[in-house]
Structure 1
């Protein structure tokens, strides 16, 4: 066997240098590039997986052959990976999406997808004999690294920007990590951490430039492809890739690693195509989105982030932008930005419709989904997977005492910090509305409308599954508002409207039509003057429905 036949191998994408993976490398020996990939014997691993995967537990380590840890004796695990892929039934109905799935990374050991990164990165540190290390973070990375370093017996210095919520800082501290709060941006915090590590001779976590960090995120793609096959059934290949993978993006590590994971599955013949990536950023810190719109090859940094979602406030995404721009240009996809308020609304939507509580950074991905659907960038009949990347668990203040955090000043003056806190909230229904009738023959649609309304207050909701029952219900209960489907058995929606207009006691009840029917011009004419609003099923958000209800009552 020649040297070129040895796997796994380091590979430098800048100069094409390659050598066997027998010792850790941070830079290319030939061109000094700081981004190295690992390549594997994919044909052999495909055969191993076919034989072994059915017997392995559902953790990220079931894909051990494609992870760059040389000796399994150094493996650390808290049960990371194997998170569920949930079918978003209520949200899909509201959006009109036929195949919408949520990768629930909140169920990692510390509540975020960064547990995958920490499990592999800290295992590699252990393999290298590291006993003390430094990491810069906006929250979740520090929490995960602190937990896994506790398991490994490695001392971690966690440098966090002072804008990181105190709950996250306390979570880091409870694991025994040394918390250093830096009064500066995240990019400044990274420089402070690097300087500290250099002066102290410590191992420094390199973030996206770390092979272990990027390789760990491949396991998200591996799990999605396996899990989608169980939902969609066998296709041309054993596993299935989605049409779209959507994730909120700060430094870009997640989608970079996920993309490589799908690439490797394609090379192994386990999927037959690549998905498109949608990378979602906060409007107040969207260097990738803005740079892509300008056609730049290198990201233009955002020097003063203006977002309350501090965990994604990375002003300089570095090499991730170049990588993701190439992928999206070649394979399709999208960069999109959303406001803080849109993200906060998405938190309410997912909690109230799907029972999923998430942090604002995770909700950004769903706000991006709503936007890309409304723009027509993503079709509603495509297979969509959204990464629900994290959920915050607060630590009680009294558990830590007084000396759990140290504060240092960044070396130069800063612009005023953005205000912290979750300030966005959804509009509420008008106080006049207390009794609402839903006339809808489809049980799933009735459930969705009922759930939207129930989540907003103590409203009395009456339901009927056809027009005849609906008219009896309206006459008996005299609701403040009617939500009406047009296509119903016995008496359709048009018949209900005509009956209401013919009754002097009922003709002033506001009616909002919610229908899947594609109306002809003549049918639209029949509705004029008889309804307050027309909403198309699958093309409205809960916010739009509530706004129309409020306006209907006010105008009524």
Structure 2
């Protein structure tokens, strides 16, 4: 130490070191890569000596999740970007526990600008808490410790994770304070349900995890109770519908260490979200392969976008006027071809686009491509025109505040009347429906654009949604219509929805019209438009032009 500091500075260092047991002083000789630490730091962190050579031995105790941030700060110091250090990280003490520490320091440089001496202190911010402050439940740190102990004892059981899907909508509609209360209510309802059966933890913002003894039967039983008692909760006098996904993994079959079990749960929850599954998703090797496929697909989609949307194309499926049999319009559907994914269907790649938010640029491309074709057809001397064009929009696209202006600018650029466009809202719009979204939809209607609620009768669509959504057209999903000939209850339901919509001033387009029997039933019920393979399959633009426009 005295080689580096004067006698006075050395004595000052020793005095400061003893002045506060919660602060640990250091001084680093950057030229020789040697660090000097106070005696209290040596004792508390079980350092081999007050002299560390190399100085980086200190960093070996930093939590793996925090080391990258620490190294970035040190790099800024050594490069001369800043002489000041102020960072927080977790570091292991002599008991083997990680404590949060705030590290501060100042760097001096020689005449050539090279790092010379750095000095400062590390402040103990307290041991990592095992309690989540928002809910009072055990947190992710406790989850890791407790499940790891169970695994080390060689016990078997099941781990489960649930993630709230529609929490963004709740926050957007009621505010963040209300959202915190919702999470608190969900957490404590889970505690009540799992009492004496499982231990529950809040492991992330909207994620809760639990583990227990048993197997598949116990997992299904617990999940059934969770589904019954958590789906609908009342907070502040407001009834809240909770939509969640569930992942399950078994141990030791699926993994003998915590990181493996936690990774399994992450895979299952991500897969459940991707597939919009409402039941339990179990971990399996096949699931990992599917997830890896989606990761590779995401990369391939990005390459397609980067290369001028290479591989993307659109097709047009006719929509027929039920009363006249004439062409009312066409729905635009997205297709994608790639050498590594030759058989990828929209059901698979569109959710990838939505989850990665790549649907925003791709959606803009679809708008431009579709309107370009329609303009080419309608502004020519062809004997027929396309009266309307239906384009799908997801909730993610409406997060782009410039989307409306883009749509209007493209309609104007291609000299098309605004009322030619029908914007179809996918299920994601219904799951994440907010007052802000309603305002955006109304602003589109004010510009003459019609709003259609797609895939009605599936997922979270309901008649109550029509009360709040500015809707001009309801599109009955093919899953509702395919059985109406053989199942009287299904037929009655479809007829009721059509009549309800008519009374509410909403037109109905029936999808999945595959035969004349279905056509006759929905026409007699009063449907306005028809779509399905009875009339035509989705066609490439040139084929659609030859068949319906030319």
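Using relative contact order in percent (Cα under 8 Å, 6 or more apart), single out the structure from 1, 2 with the greatest value. Walk me through the intermediate numbers first.
Details: 1: 13; 2: 8.
Structure 1 gives the largest value of relative contact order in percent (Cα under 8 Å, 6 or more apart) among 1, 2.
A value of 14.0 for mean count of other Cβ atoms within 10 Å over residues 171-178, calculated from one of 1, 2, originates in structure 2.
Quick check: 0.05 is what I get for FRET efficiency 1/(1 + (r/R0)^6) of positions 299 and 387 (r between Cβ atoms, R0 = 25 Å, to 0.05), calculated from one of 1, 2. Which structure matches? That value comes from structure 2. Out of 1, 2, choose the structure whose coordinates give P(r) over Cα pairs in 20 Å bins from 0, in percent equal to 20, 48, 25, 7, 0 when calculated. Attributed to the structure labelled 1.
Here, each number is a calculation from the coordinates, and none is a lab measurement. Computed from a predicted model, the values in this text were never measured in an experiment. Cβ atoms are built from the backbone, for glycine too; each structure is taken alone.
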